[in-house]
Every structure is written in C-alpha cells, then in structure tokens.
1. Matching task: -2500 is the computed value of helix-only ellipticity at 222 nm (-39500 (n - 2.57) for each DSSP H run of 4 or more, over all residues; to 500). Pick the structure from 1, 2.
2. Can you rank 1, 2 by relative contact order in percent (Cα under 8 Å, 6 or more apart) and just name the one with the largest value?
3. Supply the structure label, taken from 1, 2, corresponding to mean count of other Cβ atoms within 10 Å over residues 28-35 with the calculated value 11.0.
4. One of 1, 2 was used to calculate distance in nm of label points 7 Å out along Cα→Cβ at positions 12 and 36, giving 1.6; which?
5. Name the one structure among 1, 2 that Cα extents along the principal axes in Å of 69, 26, 20 was derived from.
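All of the numbers you see were taken from the coordinates with simple rules; none came from a lab. This one's a predicted model, so the numbers in the text were calculated from it and none came from an experiment. Cβ atoms are built from the backbone, for glycine too; each structure is taken alone.
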Structure 1
Amino acid sequence: MPAHRHLPAEHQQTLELIFGHHATDHLGWPDLLHLIESVGSVVEESDGDYKFIVNGEHHVFARPRHDRITDAEEITTLRAFLKRARMTP
C-alpha cells in the first residue's frame, strides 16, 4: 500500500486539492510544504528556491510571491512531479 494512504486527513486533503479543478484558487504554500515534509523532504536552496524530494524524485520550485500557488503552469508541474513520485490521491 502506498505510504500516502497513511497521511493525516489535512495532508490527504492537500493532495486531493492539488489534483482537483480548483487548485489555483485554494492551494496554500504552507500546506504544500507541510505535505511534502510529511512524505519526503524540502531543502531551501541558497537562491530562495525549494527542492522537493519524494520517493527518489526531486524538483525545484520557486516560492510564490504570496502564500498561494495561483499559477496554472506551476500546478501542472507540481502534479507531474507528484505523479512521478507515486503520490496521487
């Protein structure tokens, strides 16, 4: 059984939001960080970007200007990263 099946409800909810239709309206950066930290690791790089590592997959994301991820392309990239890491709802 995938490890994410044992996520606390709040992290499972964040994962479902990422793959939902309204992710750009509601996905908060702090919620995303907490989700990734619960299933992998987050490394803040010297340039202010964040390297997410989950199940051997990694990707570097720029912190959004506000605490919401509103860019549709960034959501698409995040979904692809999580799919490669076998982290889908």
Structure 2
Amino acid sequence: MKHKHAVEIIAWANGAEIEGRSPGGEWKLTVPNWYLYCEYRVKPEKKPDVVRYISVYPEGGIEPPDPCICLAGVIRIIINGETGKLSAEVVE
C-alpha cells in the first residue's frame, strides 16, 4: 500500500520545499515528519505579477504606449499575482 504522503515525500527527496499543517490549520514551511494526522503539500510557486503600461495623451486619450507619439505620461499598472490587487504609478 502506498504511503499517504508518497507524492510529497518524493518531491521533498528531489529538493522541493514542503509546507505542513494540522487539519484545518495554516500552511507553514516545515521540515516534514510525515505524521499521518498532518497534511503536507509542495510549497506552491508564487504567481507572477502582471505588469502593463498605458500612455496618457494630452487630449485625454489612453492606449498602449507608442514611443513615436508625444504623450502627457505613462502609467505602469501592476496586478498582484497572489492577491489580484491593482496598483499603479506614473513612470513618465
């Protein structure tokens, strides 16, 4: 019979970071003991941020940046890959 945590044990043996928790608890980075009553998982990779740029034109229009056109400014928009929250900053 296959061990309850076989997939995680193999991943850990191959160098993966492991998170553990007691049932219903919070996931925390751990050096696993492979207790049967605990839950384990391979630490999820961080989702990358999405970054986009928008040009603002003197007449009030916005669209993707075009370096050949005179603009009033460029705004960098960042969507956090983990939380989905939006932030923005003026870069020019």
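1. 2
2. The structure with the largest value is 1.
3. Matching structure: 2.
4. The value was obtained from structure 2.
5. 2
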